[in-house]
Structure P
Amino acid sequence: MAEELTGLRLALRRLQPADRMVLAYFALMCVVETVWFAQIPQAWWLITLHVAGAALVLYATRFTARPVWIFRYWCPLLYVACCYREMAMLIAAIRHARLDQTLADLDFAIWGVNPTVWLERFYSPALTEFLQIIYTLFVPVVLFVPWLMWRRGMYKEFRYMSFLLATGFLVSYLGYILVPAHGPRYLLEHLQNAPLKGLWLFDSMQSTLNRLESDHYDCFPSGHTEITLLAFWLSRSVSRGLFRAYFFYTICIVFATVYLRYHYTVDLLAGVLVALVLILTAPAMYRRLSVMGDSIGD
């Protein structure tokens with residue numbers, strides 16, 4: 001028993017800040033799934049996956065082989081992708097209120113119009129096609145910066161970016177639970193004068209995303225806005241050219257989320273605010289969670 005406790009203490013000391021953030025999220029979700037055990041389909045399976053994922057992270061700290069080393073760097077980003085699928089099951093089971101109308105009312109109070117309907121005046125198949133491509137490339141574009149850091153051996157910078165992106169994703173998931181909403185493409189469909197049409201790839205891209213996201217309540221805050229802003233901010237440590245490219249992409253995807261009817265504008269505002277708070281507070285959190293007191297991101 002003493003040896004096991006010693007091994008656990010060593011494993012905890014070897015954890016990276018991103019690991020600690022993910023493990024804290026796992027613990028929180030296990031509590032949620034235990035409290036609402038009877039309402040959540042396959043709650044026992046979700047809890048088992050969280051415990052297994054946490055055990056794998058802790059066990060991996062005992063080894064230094066390159067495959068395990070690579071896993072330890074990338075696993076926080078892999079885990080948050082899995083956690084996204086969990087949200088569809090959790091929110092449907094424990095959150096019976098749907099706040100789309102509240103968000104739409106806030107939009108109307110701010111602008112005096114429904115933004116997705118008002119933007120129809122700029123509609124064109126070419127613009128729709130372009131913005132759908134921008135929106136669909138969200139995950140590859142966000143992951144391109146950490147991949148580039150990895151390729152260049154910028155491991156210290158990679159660890160911080162992994163921490164910041166993982167934290168950003170997990171915070172947005174908590175927002176989805178607190179403010180479940182499906183999006184204006186469902187609530188305001190009857191107000192739109194015409195369906196969106198693209199040129200060549202639009203229908204296939206949109207139908208694929210609809211299949212992946214139709215059972216999610218993932219509007220508030222806008223994860224696309226929040227996470228893209230974080231990637232844009234961190235891209236400056238790679239090169240000025242990449243920073244400028246990400247600035248253009250960020251402007252495009254923020255506009256695309258409303259033009260394509262995926263988000264209310266208050267979702268975007270919430271995503272911007274969350275990103276700014278994380279940019280300002282993450283360096284201190286990172287130092288506090290790092291055993292070595294690493295300082296980066298200031």
Structure Q
Amino acid sequence: MIPRCLLLVVFLLLLLASRARGQVPPPDPNEPRPIDAFDTVFLEEMTWMEVRDALRNGKTTAIVATGGVEQNGPYLVTGKHNVILRATTEAIARELGNALVAPLVPFVPEGDLDPPSGHMQYPGTISVREGTFRALLTDIATSLKTHGFEEVILLGDSGGNQEGMAAVAAELGVAWEGSGTGIHFIPEYYDNPRWIVWLEEHGVVEESEGLHDDVRHSAIMALVDPALIRAEARRRAGLFRINGIELDPLDETLELARELVAYQARVTVEAIRKATGEGLDGR
């Protein structure tokens with residue numbers, strides 16, 4: 001008579017064997033891509049094969065951009081900064097020519113959680129602690145380094161993000177020294193005085209209404225989707241203006257936005273190339 005313990009061992013071995021037969025082996029990292037690559041600079045819109053091949057073809061710079069979810073007055077959606085980054089980071093990556101954009105970081109410090117302060121006093125805002133923000137940036141940047149990106153670029157569309165990004169870039173810059181991957185914080189991206197001067201040179205002189213809203217933000221958001229600035233509802237209410245500037249004709253506002261995004265991209269790309277030691281001619 002076969003001992004029960006032996007029967008149990010045989011049963012377990014058979015069970016493991018049957019499971020092993022049903023397992024699908026992981027894909028070969030060098031398996032050829034079966035279809036053409038999709039034309040995008042956004043990493044989250046790419047397959048892993050497309051990312052792999054983009055890296056092999058020289059797209060070795062990763063842009064890590066931080067936005068925010070906060071109150072932005074009565075007309076602009078709470079994701080204002082994330083929406084704007086959708087337009088500006090694409091322009092920057094395409095201007096650089098060797099860059100991909102990591103998934104945007106939507107959650108940033110917006111004020112104390114309890115008791116609430118800053119933007120956290122308004123419904124819809126989502127805030128994270130400064131330590132959480134820096135830890136998230138560290139892990140994102142390290143992931144990109146692991147996959148072979150040679151430059152990691154940190155930039156942010158909101159004032160409260162700047163200090164944390166600068167600190168992470170400084171800390172990782174020391175830790176990564178000699179590793180083949182550099183990390184850089186680009187404050188030139190968030191240069192509101194410069195954008196104000198540009199707008200004034202183009203005939204846009206604003207008088208603040210204190211609404212945490214302005215022509216720059218409204219125009220670029222409308223470039224992504226006019227509904228995000230509630231264009232139609234504001235027209236019906238006779239409120240399609242901000243800081244004394246009419247936003248109609250919308251086509252003119254959108255053209256202004258295109259020019260401003262292109263200008264901000266040029267300024268940012270020049271700063272990135274200077275930070276990374278790349279010549280301004282792209283070589």
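The numbers here are math on the coordinates, done by the rules we state, and not lab data. It should be emphasised that the depicted structure is a prediction, and the values quoted were computed from it without experimental measurement. Cβ atoms are built from the backbone, for glycine too; each structure is taken alone.
Just a few scattered comments:
- Among P, Q, structure where log10 I(q)/I(0) by the Debye sum over Cα atoms at q = 0.16, 0.22 Å⁻¹, for residues 55-150 alone as derived comes to -1.01, -1.14: P
- Per mean count of other Cβ atoms within 10 Å over residues 23-30, the highest-valued of structures P, Q: P
- A value of -24000 for helix-only ellipticity at 222 nm (-39500 (n - 2.57) for each DSSP H run of 4 or more, over all residues; to 500), calculated from one of P, Q, originates in structure P.
- Ranking P, Q by relative contact order in percent (Cα under 8 Å, 6 or more apart), the structure that comes out highest: P
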